[in-house]
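Listed after this line are the structures, all set down as structure tokens.
Readers should treat all values here as calculations from the given coordinates under stated rules, not as data from a laboratory. Because the structure is predicted, anything quoted here is derived from the model rather than measured. Cβ atoms are built from the backbone, for glycine too; each structure is taken alone.
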Structure I
Amino acid sequence: MTYEVFLIERGDDGVAIVTMNRPHKLNAMHRLFFEELLAVMAELTADDSVRACVLTGAGRAFSAGGDIETFPALADVAAARKHVRLVFDAFHAVERASIPVIAAVNGIAHGGGTEISLACDYVIASAEHASFALREAGHGLMPGFGLTRGAQKLGNPTIFRLAGTAEVIDARRAYDIGLAQEVVPHAQLIDRALELARAFAVNPPTAVDAIKRFLNRYTDQGLNEAVETTALLFGTTDSQERVQTFLSQRSSASRPA
């Protein structure tokens, strides 16, 4: 199947490389992104020849997160709730996939970019270019999936600081707090991710799938509450004002002098 947002490259070693391919938007996430992510994960997990997957981004970003141009339409709580559920379902498809998913974070991983890395089984970051952040608080929002999964993987104090301050951290700091499991020179990023993916792919898939399912057996906890809270925040005055300010500033900056 051909996708607008994603590229899939299958190797003869049982490993697929999935590239988020919206570089002109820093691989920002919009509705089609999430719809296609669901389809990509379904396609790969249905293909018996694929035993592991590497997820990366085209251009200078892994993913800059949600496409803020789509946020004004989410002021209606019902629309926001439907959208956030789609987002969570897409991220959940990554972590519940029957194959290992290794994130090769090649550049900016902010907002949803950090959240999707938390959905992956293992994160390898570019030493020179990777950066991580949960920027939602700056827009009057919260990273619902990131908080839920981040609390489980990193602990409450660490994820509270990351989400509450909206600070940007580099690859080394991400490694120190457990957000990334390896940091490698940028030139070695994809090769290292493929090397690890092949190490998973040579083992019986039933065993690898069982290990992954066991480790992820509690990943439903807290998601419904996170969906509802995130959806409600989209409709707040604080959020809508921050989003409009951001869009106005970006529009002004893009006008010719």
Structure II
Amino acid sequence: MDKVALLDLLNGVKDNQISADEGMEKLRTMPFEQLDFACLDTHRYLRQGLPEVIFGEGKTAEQIIEIVGKLKSHNQVVVATRISPDKAQAILNAHADAKYFENAGIVTVGTFPNRKQGFKVAVVSAGTADLKVASEVEVMLSACGIDNEVIVDVGVSGLQRLLARMDSLATADVIVVIAGMDGALPSVVGGLVSCPVIAVPTSVGYGASFDGLAALLSMLNSCSAGITVVNIDNGFGAAVAAVRLINQFERHVK
């Protein structure tokens, strides 16, 4: 349920297009809806400007399909992350309006009612091996109506590649930096720009990278002050952090 749908419901009752009983029934299920295996937060968009997002790992295709249907019935934008190709095919078969972004592992249904005009997030990937996480960021931002630019393969081993993209970095409102190996790129970016920087460590690297732990610790110990760090491979979390910032920017601009 978003603000537009809520206003439509209230105006419908006021104009006698919807009975008071029908309006009451819709309002009754607004905050959440209880299923046998899940309790869906259908009020999250009103509170946070974000939909409730389905985490696909550990759920069956049938459970995800039912959750998608319930969220759609509440006029929700539906986003499901960490979706494998076989689960995605089952969801696509059940919901014709669903879209699957395989590299990101995300299924979406619908888009946010209003795009965030005038704001941009730069998604900076240190290496090609980090693109799966970068894709998760990109698709989540796009589903939330936020313009974004993906800058690929500009890691610190060839710093001139990053410096050549300074025009894009300088015009971004938020920058999400994704890196594995030594995780040094967010420190470099953080020292070059004034906007918020969100760092995402990835599990890319050789043995001593410890599946992303080395990059995570490097980012947490960054000498560029004020960098925000999310969990290993958590492109979704980085995108949501960027959305929250953009929502606040938009609120103060208005």
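Out of I, II, which structure matches -12000 when helix-only ellipticity at 222 nm (-39500 (n - 2.57) for each DSSP H run of 4 or more, over all residues; to 500) is calculated? Source structure: II.
Looking across I, II, the calculation of mean count of other Cβ atoms within 10 Å over residues 55-62 that yields 22.6 traces back to I. Which structure, out of I, II, was Cα extents along the principal axes in Å, for residues 7-78 alone derived from, given a value of 45, 30, 12? Traced to structure I. Taking FRET efficiency 1/(1 + (r/R0)^6) of positions 95 and 151 (r between Cβ atoms, R0 = 35 Å, to 0.05) as the criterion, the top structure among I, II is I, with the largest value. Calculated for structures I, II, distance in nm of label points 7 Å out along Cα→Cβ at positions 15 and 71 is largest in I. When relative contact order in percent (Cα under 8 Å, 6 or more apart) is computed for each of I, II, which one produces 13? Of the options listed, only II reproduces it. Distance in nm of label points 7 Å out along Cα→Cβ at positions 143 and 159 computed as 3.8: which structure among I, II? Going label by label, the one that fits is II. Given a value of 7, 28, 30, 22, 9, 3, 0 for P(r) over Cα pairs in 10 Å bins from 0, in percent, point me to the structure among I, II it was derived from. Going label by label, the one that fits is II.
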